Structure I
Amino acid sequence: MAKFFGNLHLVLATGLILAIIVIACFTGWTGESARDITDDVLRWLHLFFGVLWIGLLYYLNFVQVPTMPAIPAELKPAINGHIAPKVLFFFRYGALLTVLTGLIIAFHNGYGAQALTFKGNGADGINLIGLGMWLALIMAFNVWFIIWPAQKKILGIVEASAEEKAAVAPRALIASRTNVLLSLPMFYCMVSANLG
């Protein structure tokens, strides 16, 4: 048992298989079409990647960043050299895959263009889901084009002087805290939009 749970890839693969079994069983009971099965899988993937992304956003902002000043200098290289790069890998690809699966779901169900242009009326949820989609797009932009380039310098993944590192650190923090701020209304939009 310890060997199984000690292997993250095996645990994830088993969880994925169990999720597919649950989706297949539920779909069989309700008589859904192949289109509905695809939508169920896409929504599951969207949720999985979203939890990964926002979970790491909260970890970084609630745990790692506030704790770093208290960590002894001799221990910081372990965090900056091993933990932070791995966290930021899953963080940025969680953001990318959350956005991609969300856009695929919207266009697969025929409301993508409407939502992104805020067409439709609020009662059908299009405006609310559109607002949530735009908030997520802004957040993903922050991850890929502000936070990640700054972190590459801060962590020494790319060459940067001490002055450059000092200059990008506040921008990365502001972008990250902006994402925390935007995540709260974005969650409301995502869970409250009535898309039928």
Structure II
Amino acid sequence: MKVLRAERVASAARAADFPRPDLPEVAFLGRSNVGKSSLLNRLVKRKGLAQTSNTPGKTRLLHFYRVEGGADSLLFVDLPGYGWARVSKAERRRWQALVETYLEDRPALRAAVLLQDVRRDPGEDEDLLIAWLAERGIPTLVAITKVDKLKPMRRAARVRLLVQHFPLPKDCVIATSSEKGLGLGELWAAIDACVRDG
């Protein structure tokens, strides 16, 4: 998609705050500090659209961004990260309940993009999340993030390992770098396919 405009249209702390499901939606999810907001900004070519931070747990709400590309429009949804963050367990449970409510009950949802840092091995959280999404029939893509942080030989080996790990078609696991712009065309193509098929 050639992005002509992108803007935040809603931030939701509860399901009642979700915008009307009038456009196809693509959710971005993953561990805290995996680079969700940075990747989202790079995909829509807007540096400050989604807030970024080196502090895990910065995204505490569901943020909905309208992305327009001529005749095509959709919503990107930036979900709170899971895993370590400087917040209470009660707040983390509240985030989890909100995210699950969104993923289970959102008729406009066309795909979930799970972000995975190339330098980390997937854990139980990622494996359970992939299975949970599959059980609900939610098309899933994996964006391997921060591939620019590794030298080419090490990067290639890590990407191969991660592609083999996830039980998805190979073209649904995409190596990306928000810093260098790597893999963005491939990720957009995969997102477009999910939206069209939905």
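Computed from the coordinates by the stated procedures, all read-outs in this text should not be read as laboratory data. Predicted, not measured: the structure shown is a model, and the values here were computed from it. Cβ atoms are built from the backbone, for glycine too; each structure is taken alone.
Here are a few things to note about the model shown:
- At a computed 3.3 (distance in nm of label points 7 Å out along Cα→Cβ at positions 138 and 154), which of I, II: II
- Which entry (I, II) yields the derived value -10500 for helix-only ellipticity at 222 nm (-39500 (n - 2.57) for each DSSP H run of 4 or more, over all residues; to 500): II
- For 2.0 (distance in nm of label points 7 Å out along Cα→Cβ at positions 114 and 178, calculated) the corresponding structure among I, II: II
- Between structures I, II, the greatest calculated value of mean count of other Cβ atoms within 10 Å over residues 2-9 is seen in II.
- Which entry (I, II) yields the derived value 23, 20, 17 for semi-axes √(5λ) of the Cα gyration tensor in Å: II
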